[in-house]
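Listed after this line are the structures, all set down as structure tokens.
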Structure I
């Protein structure tokens, strides 16, 4: 297994730790800020999430730079991203920080685009990640970090940036999903 793939696998291994630290109460230690409390577990979960998110850029860079692109990497890299974001969102739904309908939109879009790619691949078509898809991922990760940290540092400004980014990411999720299907509609024509 090459270095890029090892980094991808490490990201998958980090996923349950995000959930555990986010959901298990850590009484007695944390961070008070602007009439809000961020538990120590949430802080640890956020650090793990940020590290795991950063490995996505790192493994892709290494794979391209060293020509280490493999079928395993093509399969596991997007799967690792989906697991990381889905786990964080579902955990935030459990903590009443994210409405379930937003998590359903995000996770449903991931299933739909994965299905589209699968169908397209049967005819030899490769659907590459779009710039909209990349921006969707960035907005999701920013929203998740802000939600985990109870809107730090924007809580001091009295501005709900975590909620703004959550709705921006939901909009980007829908827009990028529509874009993938519109541009690749030939791959799933009903008359074929």
Structure II
């Protein structure tokens, strides 16, 4: 989804419980950060195409593994990190752990993908990165996908619990996700995308 932080809902500060009660009956999606609720805008055609391509690439590679993917309709919680979000794709390995019996908020993602949008890319690289990497112990990879050029920013967890950033660029490049043993060729990821000169 193309998310916009400019569309803040003018509500009083919500608790986690308030947000979930509100969100589960809302007609549109909202993310939650430190008590504030943010409406999510629609997605661009390129964003939608990249997500569809990504799902197709990942699906076949996860089929025989103890991992599964979740669509952007599934929320992720950082628990005490104060964030509920809707990543573009989530991979969970082993048994999924949900926040409660409703089964609509995951707490143990191994990989999170976000397709960047102009209105939210600083947020995805900044605040979201900090919340995900500091509060989700199971997270091994955080992957940011550009819409405007064939480029992936890959953050991978290191043995010392630090995070290493690498950039995978060009349509001949391939992202290797060692944690889930998946390969993402950028030629497939950006199939049907026309980049401006």
Structure III
């Protein structure tokens, strides 16, 4: 295969891997009844007069399966962390003991679990669409190279076959991540 086709395929692979990683990150932000630092680590907190990510101003640990412990590096930031949690879409009231904040996660109802599964399935579909868009862009590049006589028809055909394999493997990675998140959500 030509150097140009290899370049197009490696770029597509890199972008597809980023799409899969993004989907996994999105899945991690969905609350499954278990406490996980991913739920709060990207939360924005006003500290020292600027917006910072929670992980920059505090450490987050999981002392129990349904509890997060957020310990600020500077106790002066405790109130702003608590305020950020209250204004977030977590739907959980923080309990402040003066040194740290505890978040207790109640068990999810069956109805809420099913709703979250629908949300996660939509996130997975968004990931698959992103992967297909990357495939479409790569195909456009290959077709353009064929028209400009940079690639022969056979080289384009081989590259497109490899592109289809890349697409299938990355879509299946999203599907695998979806299956494990779905299992986690439906676990009682």
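We did not get these values from a lab; they are worked out from the coordinates using the rules stated. This structure is a prediction, so every number in the text was calculated from the model and none was measured. Cβ atoms are built from the backbone, for glycine too; each structure is taken alone.
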If semi-axes √(5λ) of the Cα gyration tensor in Å is computed to be 32, 21, 13, which of I, II, III is the source?
I
Which one of I, II, III has relative contact order in percent (Cα under 8 Å, 6 or more apart), as calculated from the coordinates, equal to 24?
I
Parent structure of the calculated result 0.55, given that FRET efficiency 1/(1 + (r/R0)^6) of positions 104 and 160 (r between Cβ atoms, R0 = 35 Å, to 0.05) is the read-out and I, II, III the choices
II
Re helix-only ellipticity at 222 nm (-39500 (n - 2.57) for each DSSP H run of 4 or more, over all residues; to 500): value -24500 computed from one entry in I, II, III; matching entry is structure I
